[in-house]
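What follows is a set of structures for review.
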Structure I
Amino acid sequence: MTSFYRLDGLDKVPEALRGAFVAIGSFDGVHRGHQAVLARLKEQARARGVPAVMLTFEPHPRDVFAPAPFMFRLTPPDIKARLAAALGLDGIVLMPFSRDLSMVEAEDFVARFLVRALRVSGVAVGADFHFGHNRRGTPDFLRAAGQVHGFAVDILDLLPEGAEPVSSSRIRAALTAGEVSAANGMLGYHWFFGGEVIKGDQRGRTLGFPTANIATASTFALAQGVYAVRARLGEKLLDGVAAYGKPMFNNELPPFETYLFDFDADIYGRHLEVALIGHIRGQEKFGGLEELIAAMTRDKLNAKDALAQCGAFGDLDRKLGFFA
């Protein structure tokens, strides 16, 4: 297998990625439905002896047409690239999405990007995929274009989960409701995010629960509450209990606060990743600090129980570095 390539656009495509079998889509979450498409992509690519590449769009197209960003992003670009590498792809192309790109006709998109820039040998997409001006690039259009330009086209259904297909919107809804197990089940790995550890109000330290805080964006829509988490600091794995939301204090754009068990090093400015293992409870207001400390003590014990019972879903969780 070749080295993993990350391209920001298609201006300079290395020869190693030309002739690839390419999967196209937003792939937010890179969930089990996406993984089925990407597994088929790898099969087709390996059978032809060509690279397997994800072609995706940044920012999310819906944000481009909104007055301000509003999408609760499951996987920002760096994490999406990490997932692509963990899934065994040879590269990822992050195409800058803009209003101008949305106006490109489907025929031109195929000719400019797929044929001339990438010289694709094949394309894999989900059955709901559309592209080009006015979304004229349907799966049937793509199949016909492949016959004209000489590349294969694979159209795949997304995996069902219950009565509905697995989808990024269902996963967002689950996380917004605090339904961590449901979200993780649809993802096929434990959902995680990261950021720089910042200084907070240091109230947790005075209560006996010092926390590592990560700033959250206005679009971060995880349910406020308490979670069992596994954190990754460099190559070090640390278990903990985290709180999102401060109903008793200033609750405007609260940070995500993680109390790491048996750990008290200064990690301000370091990059910390946090994987959600389980939802402990929703946020509550207490009658005073003593009640709050008692609740935090119970949360710690409940989080330890949840962490003791959790395990990796499979190789993907391990390759992402949260499970040995």
Structure II
Amino acid sequence: MSRARVRTWFAGFRRRETWAAYAFLSPWMAGFLLFMAAPMVISFVLSFTDYDALRPARSVGWDNYRQLFSDPVVRKSMLNTLVYTVLAVPATMAVSLALASLLARAGRRSAGFFRTVFYLPEITPKVAVGVLFLMLFNGQVGLVNHVLRMFGVEGPQWSTDPLWVKPGLVLLHLWSVGSTVVIYLAALQAVPRELHEAAELDGASPWQRFRRVTVPMISGALFFTLIVQTIAGLQTFDEAYTAFYGNAAAAVYSNDAALFYLVYLFRQAFEFLHLGYASALAWLLFLVIMLITVVQVRVGRRYVHYEGR
């Protein structure tokens, strides 16, 4: 076979592979265009309008965005969200890493069992978790305060005291750290044992081995979960809305400490039908998340270790 025919055959093969790849990717591409890209474009257009879904949209220019910076509830809800995220992300990462470290030392059979146990809460509906908050963290009859009283500690009013609402939600969030535990466990199991043995021979203590060997080797997983957990924290909605705003019974517990940004956005859109203003709120959150992620990526380049570098 001549070189020209071989070259032609390979070119046709590459074209067939390319079209096959596009065919396999087409369901995802269609879903992205229909359910992500198109709604984003529509919401961006609506953010410049006054629209309530009952009457045709009316253009208002930049009025919605001007209102964002003069609305005190926007500042309050954004501050609540940032405080919750600052509390929740380190707590989630620390608890997940501790559980993953315990699993890494367990036997293969027991590790598989406990890995499943830790992951099961991830499939619990978020609405059920929000209702669970009111049952566990009720100041008078909640299980958490009941356990604290057994040790002589008078627990706070988790669901009504503004100082304890967000810490209570953070503790409830720790119920579902299974996916992060699984990621950390995989990263820990990939750390070469020879590095720990060499550090031990050099006289390094367990804490020094963890700090100087384990953490750098799993820094990629830590960095990934930091970004993912930060984005998730800034988009907190389900538990807070269900517990504090979801029904008339929960409304008695509602206070500004639980008014997160997405809760305010949701209420503007679907309770007050200010869809144009809600779209502007959504785009502000998108810009905040993008800015924070860019900063994290730039800072992470200095501290994250990748094999091959």
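We did not get these values from a lab; they are worked out from the coordinates using the rules stated. The structure displayed is predicted, hence computed values, not measured ones. Cβ atoms are built from the backbone, for glycine too; each structure is taken alone.
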> Thinking only about Cα Rg over 2.2 N^0.38 Å, for residues 37-132 alone, which of I, II has the largest value?
Replying inline: II
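Tell me which structure, out of I, II, gives -8500 once helix-only ellipticity at 222 nm (-39500 (n - 2.57) for each DSSP H run of 4 or more, over all residues; to 500) is calculated.
I
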> Computing distance in nm of label points 7 Å out along Cα→Cβ at positions 61 and 77 gives 1.9 for which of I, II?
Replying inline: I
> Hey, Rg/Rh (Cα atoms, Kirkwood Rh), for residues 45-220 alone derived from one of I, II reads 1.04; which structure?
Replying inline: I
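Say we calculate relative contact order in percent (Cα under 8 Å, 6 or more apart) for every structure; which of I, II gives the highest result?
Numbers: I: 16; II: 27.
Going through I, II one by one, relative contact order in percent (Cα under 8 Å, 6 or more apart) is largest in II.
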> Can you say which of I, II returns 6.1 when distance in nm of label points 7 Å out along Cα→Cβ at positions 157 and 197 is computed?
Replying inline: II
>> With Cα Rg over 2.2 N^0.38 Å as the yardstick, tell me which of I, II scores highest.
In response: II
>> Comparing I, II, where is distance in nm of label points 7 Å out along Cα→Cβ at positions 29 and 85 highest?
In response: II
